[in-house]
Structure 1
């Protein structure tokens with residue numbers, strides 16, 4: 001990753017971690033919810049969606065975790081709000097490919113900055129947890145989402 005992109009990655013992670021968007025929100029009319037937990041990192045996130053006529057009208061999240069996990073959740077909420085469910089699912093696939101290097105990511109807009117996580121393989125699960133939880137919320141799944149079957153494991157919590 002070149003210096004400018006790394007600096008942008010670090011600035012975006014810090015900004016979204018310190019000032020998370022849509023944080024501590026369970027939007028009015030939210031009828032889709034999911035909870036995610038990474039037992040190896042102790043990152044935890046809940047996602048709440050208000051979907052109307054196939055469009056994500058509003059989104060919120062709550063949780064606790066490392067800066068990467070919370071920043072990824074914040075960026076995710078901004079990226080999916082106003083999209084159709086189909087568009088949001090496609091965005092998830094592109095972001096997942098970007099973070100895990102599984103396939104070609106395609107266009108992800110300003111979420112491209114999340115590519116910086118790939119330089120820290122132990123943190124990829126931290127960044128993907130909110131996205132997996134989001135897709136579970138689309139399905140209104142009641143089970144707890146885990147990143148155990150996704151990508152390499154994060155380090156201990158005190159590492160974050």
Structure 2
């Protein structure tokens with residue numbers, strides 16, 4: 001899979017998951033700068049199998065209350081807690097990862113996926129590695145960046 005195909009697959013899956021799971025519409029924004037990771041909430045999920053890597057999802061704080069409320073089925077205007085927002089972000093990244101891996105490597109490949117976790121700091125991840133693919137999206141109430149890091153080379157299907 002080429003770098004461009006990988007990025008397109010990441011965008012397609014992220015948009016689909018955000019729409020179906022969180023009832024949030026997203027729009028690709030390749031040209032914008034990355035969001036301010038210092039103020040964003042971010043989660044990661046690491047995996048190993050056909051290839052090994054980490055998926056990171058960072059979201060601007062203003063997007064999280066609506067996202068969590070939608071996922072929980074809360075009435076408009078009902079407040080969500082920080083814990084609910086973290087859980088919603090972890091569930092989103094988990095579902096994105098669960099859909100991305102078979103789309104990239106084929107449905108017959110098996111991966112061990114670790115539980116998602118909230119990141120205290122996102123910047124060191126960016127300094128240590130270059131992502132294999134990045135999806136930058138504008139969503140209803142904010143912005144979201146999803147970064148796929150792959151250890152070594154992404155192995156082709158087969």
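Just so it is clear, none of the values below were taken in a lab; they were calculated from the coordinates. All values reported here derive from a predicted model rather than from experimental measurement. Cβ atoms are built from the backbone, for glycine too; each structure is taken alone.
Here are some notes:
- Mean count of other Cβ atoms within 10 Å over residues 72-79 from the coordinates reads 24.5; which among 1, 2: 1
- Among candidates 1, 2, the computation of distance in nm of label points 7 Å out along Cα→Cβ at positions 24 and 96 that gave 0.9 used structure 2.
- Answer label among 1, 2 for the case where relative contact order in percent (Cα under 8 Å, 6 or more apart), calculated from the coordinates, equals 29: 1
- Among 1, 2, which structure scores highest (criterion: Cα Rg over 2.2 N^0.38 Å): 2
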